[in-house]
Structure P
Amino acid sequence: MGSDSDRVDALVSKLALEFKVRDMGVPSFFLGIETVQLSSGMLLSQQRYMKDILKRAGMVDCKPVATPISSAKTVDNPVVPYADPTHYHSLAGALQYLTVTRPDLSYAVNRLCQHMHAPTTADWATLKRVLHYVNGTLNLGVHISLSDYFDIHAYSDSDWAGNPDDQKSTSCFVVFLGKNLISLVCRKQRTVARSSTEAEYKGLADVSAEVT
């Protein structure tokens, strides 16, 4: 909760006046998220959860890849529905919760979830690539550390017409308080952008709304 024990104790005492409070001690594992104490702060990790996802997908020993999405140009192949859409829904939903501590997956998972209604074999191949990437990055998580400044910084980026079905763009932005990540959003834009500049402008508008 903080680095000043006196202020933390005072806050807990005030909360106890209004709510039933129980001190659970130093956090270790909660809702699939493990807190790993480091000399430089704390790491929020979902390594056990990641291994469980890989096990459910039958990909525990899959070969790691360097990126969650291929940079190769998409080839227009015949649309073939994936034979087990429920399996796709389950794994894509699991990956969505994984983005709590893996913001690097947010864009890729957002793209996967856009095809929940009717996943194809191409979508399944994309999901499998994300799992290949996860298997090679099990040690990653969100690092929280002490910061000697509390400035707010926001960064955004947008692709342009990244969705081949409706030509809409996807925006992502992150907000930092000092050194620490406090907010991350990745979503498809509601309207079609007529240029990369317009797509980026819409992304910046989302950042402004979030920060204010």
Structure Q
Amino acid sequence: MASVNKLAILSRTLSSAAAQATVKPPVQVFGLEGRYATALYSAASKLSQLDQVEKDLTALQATIRGDKKLREYVTSPIINKKVMATALKEASEKLRFAPATANLLGLLADNGRLKKLDTVINAYKTIMAAHRGEVVCEVITAKPLDSSQSKQLEGALKSFLKGNESLKITSRVDPSIIGGLIVSIGDKYVDMSIATKVKLYTDVIQTAA
């Protein structure tokens, strides 16, 4: 309950018009990361910082992913929460992050939720994509698709679009799925991987035995 209350504070305290209704995102994102991202979107929207916050978070995410020591430091359960919150606040000022971005980092640190930072950023990106009329799609394959396969898949995925929506595809290679592909587009999820089929058939065989 305390965490939920602090999420509400994130939206209220960053706005000069605290009495205004919460700004609802164009798409609903679920889970804890969704609640943080939604509160951040509302606060950043009221402060006209939506694009700046996305830019801040994208740069931060890339830096953390590329720096193992920084990643371990940010997500360490040993470091005092208040110390981490203060350090992130000072770093945000030096990097000239938007107030909404700095407040999010401080809130995550204070709540011991920094390990959720990556998923919170992804959730915010999903909201911002919808804000721009983009439909985010993630395609996972066992090996990279060639240009012909990519065009064919993109053509099929565009059938899900409505009105003036545009498609934003991100591709990821995961050899563990063996073959086939896994597609997430909007709120739809389709698993056509060979690994999943093998598991399904194995379960059927074991049940029959």
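Given 2.6 as the derived value for distance in nm of label points 7 Å out along Cα→Cβ at positions 65 and 169, which of the supplied structures P, Q does it correspond to?
P
Have a look at P, Q and say which one yields 49 for percent of Cα pairs over 17 Å apart, for residues 97-152 alone, as calculated.
The structure behind it is P.
Using distance in nm of label points 7 Å out along Cα→Cβ at positions 25 and 57, single out the structure from P, Q with the greatest value.
P
Given a computed value of -11500 for helix-only ellipticity at 222 nm (-39500 (n - 2.57) for each DSSP H run of 4 or more, over all residues; to 500), which structure among P, Q does it belong to?
P
Of the structures labelled P, Q, one was used to calculate distance in nm of label points 7 Å out along Cα→Cβ at positions 113 and 193, giving 2.0. Name it.
Working through the options, I get structure P.
When you work out mean count of other Cβ atoms within 10 Å over residues 41-48 for each of the structures P, Q, which one comes out largest?
Largest one: structure Q.
Every number here is computed from the coordinates shown, using simple stated rules; none is lab data. Keep in mind that what you see is a predicted model, and the values were worked out from it rather than measured. Cβ atoms are built from the backbone, for glycine too; each structure is taken alone.
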